[in-house]
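J.: Listed next: structures, encoded as structure tokens.
No value in this document is a laboratory result; all are computed from the given coordinates. What you are looking at is a predicted structure, and each value in this text was computed from that prediction instead of being measured. Cβ atoms are built from the backbone, for glycine too; each structure is taken alone.
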Structure I
Amino acid sequence: MTRISLTVDGASVSDDVEPRMLLVQYLRERLGKTGTVIGCDTSNCGACTVHLDGTSVKSCNVLAVQADGAEVTTIEGLAQNGELHPVQAAFRECHGLQCGFCTPGMIMQSVDLLNTNPKPSEEEIRLGLEGNLCRCTGYHNIVKAVQHASGQGATA
């Protein structure tokens, strides 16, 4: 067992973990952060995307011990004081989801994209979300949601 200490959604946590435990497993099984979805276990789908020190990562591709000392934000940590994050609100308003399975990862990746490129073009949005798969929507409303969140006015 290895002792780790990190901050998850603003709360400090310390725990003993197996060195081989994935961050996604730690978040879901130990901390109950089930909004971080296990999709493929191969880092192909992006459903497990979280922010590690402010940058999006696929948590099925990161060991919990690698997050020692880091700040992790999950989909549950985006909303503040009962208010949805603007990207969460845009996904809701623009119908950027269907089954919802990919939505947490899409939102987390979109937030990271908008942090680095506040006014992306449609092509930049599509490229920025390239590592996140959706099996339902065809991406049209997801792209519109990111445009809306960026203040570019697209709505469904």
Structure II
Amino acid sequence: MSIREAAIAALHGRLAAALAPRNPAPLVLRGETVPQRLPPGGLVVIRDGETIDETAILSPLAWAIEHRAEVEVTVGGVTPAARTALFDALLVDIAAAITADRTLGGAVEWAQPGAPDFEDVEFEGAAAARAASVPVALFFTVAGSPLA
């Protein structure tokens, strides 16, 4: 498993564990098919994203890498107030989970959640849904090749 893959897996594990106590708990996915219906607790999908920066460090050769993963959050609700309350609570819990352990259990040197990008979406079975994509910057160092 590459360091990048381990970092994203650690992010998924951290969010799944942190959001599990919520009632109802959101469905936290990574690399799986998104369900057709929106779960009552919301949907959190971790996407691989892209490498933003690779900086060579000499003696010994290593690479400082910034990789941006995307955390997509989608919630539904009967009323706009219910949607907004659930949505805000999930975003706060995601940020709190990441900032509580910035190394994601040692998988990265630093994890930094960014500002969410909001949108309204249509989802089967939901009168209306609210969604956001939250970039999470993952910083780590790779010895040798940056492809490791």
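J.: Computing mean count of other Cβ atoms within 10 Å over residues 16-23 gives 13.0 for which of I, II?
T.: Values: I: 16.4; II: 13.0.
Attributed to the structure labelled II.
J.: Computing FRET efficiency 1/(1 + (r/R0)^6) of positions 32 and 136 (r between Cβ atoms, R0 = 30 Å, to 0.05) for each of I, II, which one ends up highest?
T.: That would be structure II.
J.: When FRET efficiency 1/(1 + (r/R0)^6) of positions 56 and 72 (r between Cβ atoms, R0 = 25 Å, to 0.05) is calculated, the result is 0.20; to which of the structures I, II does this value belong?
T.: On the way: I: 1.00; II: 0.20.
The correct label is II.
J.: If semi-axes √(5λ) of the Cα gyration tensor in Å comes out at 32, 14, 13 when worked out from the coordinates, which of I, II was used? Mind dumping the intermediate values first?
T.: Working: I: 28, 15, 13; II: 32, 14, 13.
Source structure for this number: II.
J.: Here's something else I'd like to know. One of I, II was used to compute mean count of other Cβ atoms within 10 Å over residues 8-15, and the result was 20.2. Which label is that?
T.: Label of the originating structure: II.
J.: Now for a different question. Work out Cα Rg over 2.2 N^0.38 Å, for residues 48-111 alone for each of structures I, II, then name the structure with the largest result.
T.: Numbers: I: 1.16; II: 1.60.
Comparing I, II by Cα Rg over 2.2 N^0.38 Å, for residues 48-111 alone, the maximum is at II.
J.: Ranked on distance in nm of label points 7 Å out along Cα→Cβ at positions 80 and 104, which label among I, II comes first with the largest value?
T.: On the way: I: 2.2; II: 3.6.
With respect to distance in nm of label points 7 Å out along Cα→Cβ at positions 80 and 104, the highest-scoring structure among I, II is II.
J.: Between I, II, which one scores greatest on relative contact order in percent (Cα under 8 Å, 6 or more apart)?
T.: On the way: I: 24; II: 27.
Going through I, II one by one, relative contact order in percent (Cα under 8 Å, 6 or more apart) is largest in II.
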